[in-house]
Structure P
Amino acid sequence: MTFTELILARQSVRRYANIAVEPEKLERCLESARLAPSASNSQPWKFIVVDQEPLRTEVAKATFSDIQLINKFTLQAPVMIVIVMEKAKLITRLAMLVKKKEWPLIDIGITAEHFCLQAAELGLGTCMIGWFDEDKIKKLLQIPSNNSIGLLISVGYAVDGYPQRTKIRKPNEEVISFNKY
């Protein structure tokens with residue numbers, strides 16, 4: 001698969017088959033995520049793999065509520081990855097103050113995409129999840145109170161016949177310019 005084919009194949013999967021994810025595939029995804037670049041090489045992340053019951057179900061339940069049901073599909077995913085934001089290096093934290101940028105948030109996005117692209121290459125489906133009850137998940141997983149959760153990723157095999165959607169993106173002229181805005 002070429003890189004372009006991989007980008008086109010990767011999509012957010014919201015219906016998972018009842019099939020376990022092989023540990024070696026999960027390890028490859030985690031290794032790809034671990035190798036992602038970060039500001040000042042801070043690597044401000046820790047990955048928590050949640051694959052044991054009933055903990056996995058409890059983490060999945062923390063991604064939706066009676067009012068917000070959009071993430072209820074997470075109950076089907078055999079694995080949930082929780083990306084915890086760790087403290088960046090001192091030089092990065094100082095630069096963040098000066099430049100008013102949150103580089104660890106950018107770094108979390110990069111590492112999450114590395115994970116998801118590797119998963120797609122291995123035939124796994126993923127979905128990045130930004131809506132969740134952070135306090136509940138922190139308590140469930142014993143995450144220190146001074147850390148925050150950047151993203152969750154549901155992982156598993158898409159159900160048979162899951163549609164490969166055509167990517168709908170803004171046209172080039174709306175998002176690309178040269179030498180000026």
Structure Q
Amino acid sequence: MRFNGRMPLAPTYRICVICSGNICRSPMGEVILRSMLLSAGLGDRVVVDSAGTGGWHEGDGADPRTVQTLRDHGYDGTHHRAREFRREWFSDRDLIVVADEGHLRALRDWAPDDHASAKVRLLREFDPTAVDSGSLEVDDPYFGDAEGFDHCLTVVERACRGIVTHLGAGLPEASAPSAPSAPAGSRR
């Protein structure tokens with residue numbers, strides 16, 4: 001690759017979405033959040049990935065019902081591959097959003113210190129309509145039907161909108177490389 005005088009801007013923020021096996025809720029969160037960030041003009045400043053608390057499905061695609069539900073709503077989940085969360089990821093993730101209280105406890109227990117533990121939040125904490133609903137968990141649709149997957153997607157979309165709003169208000173401005181100044185007397 002030849003140097004063209006421009007340096008690519010590195011992403012400034014990293015988010016990991018977590019569920020149990022990384023085949024239903026967290027792939028939805030990853031795909032939807034990435035899409036919303038791109039639409040909001042933040043896609044080049046935020047990297048989104050996902051993982052599970054367990055490695056049961058490591059290397060598998062998302063559950064076919066997840067892929068279908070995403071497709072039905074205009075998202076593409078076909079490229080997803082499940083993986084297990086690695087404890088060393090705490091150091092390079094800025095926000096870790098989890099689907100339910102069990103994931104919250106597990107990730108906070110795995111965190112090496114209080115700073116890392118504070119990065120772990122429930123996904124629905126970012127949904128203003130969920131705060132008064134009594135539960136901040138995203139129900140697992142795995143043992144349900146298509147309706148459960150549709151409901152899950154709706155819940156995840158609302159939370160992802162909240163994350164985009166939160167990030168839009170809080171990300172530092174990216175600094176674009178400055179153009180070289182023109183020599184004195186030249187026209188640009």
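Just so it is clear, none of the values below were taken in a lab; they were calculated from the coordinates. This is a predicted model, so every value here is computed, not measured. Cβ atoms are built from the backbone, for glycine too; each structure is taken alone.
Determine which structure produced the value 34 for relative contact order in percent (Cα under 8 Å, 6 or more apart), calculated from the coordinates; the candidates are P, Q. Of the structures listed, the value fits P.
Taking mean count of other Cβ atoms within 10 Å over residues 107-114 as the criterion, the top-ranked structure out of P, Q is P, with the highest value. Looking across P, Q, the calculation of volume of the Cα convex hull per residue in Å³, for residues 67-122 alone that yields 132 traces back to P. If mean count of other Cβ atoms within 10 Å over residues 75-82 is calculated from each of P, Q, which structure is the one that comes out at 22.1? Working through the options, I get structure P. Compare FRET efficiency 1/(1 + (r/R0)^6) of positions 27 and 99 (r between Cβ atoms, R0 = 35 Å, to 0.05) across structures P, Q and report the one with the greatest value. Greatest value across P, Q: structure Q. Between structures P, Q, the calculation of distance in nm of label points 7 Å out along Cα→Cβ at positions 35 and 115 yields its largest number for Q.
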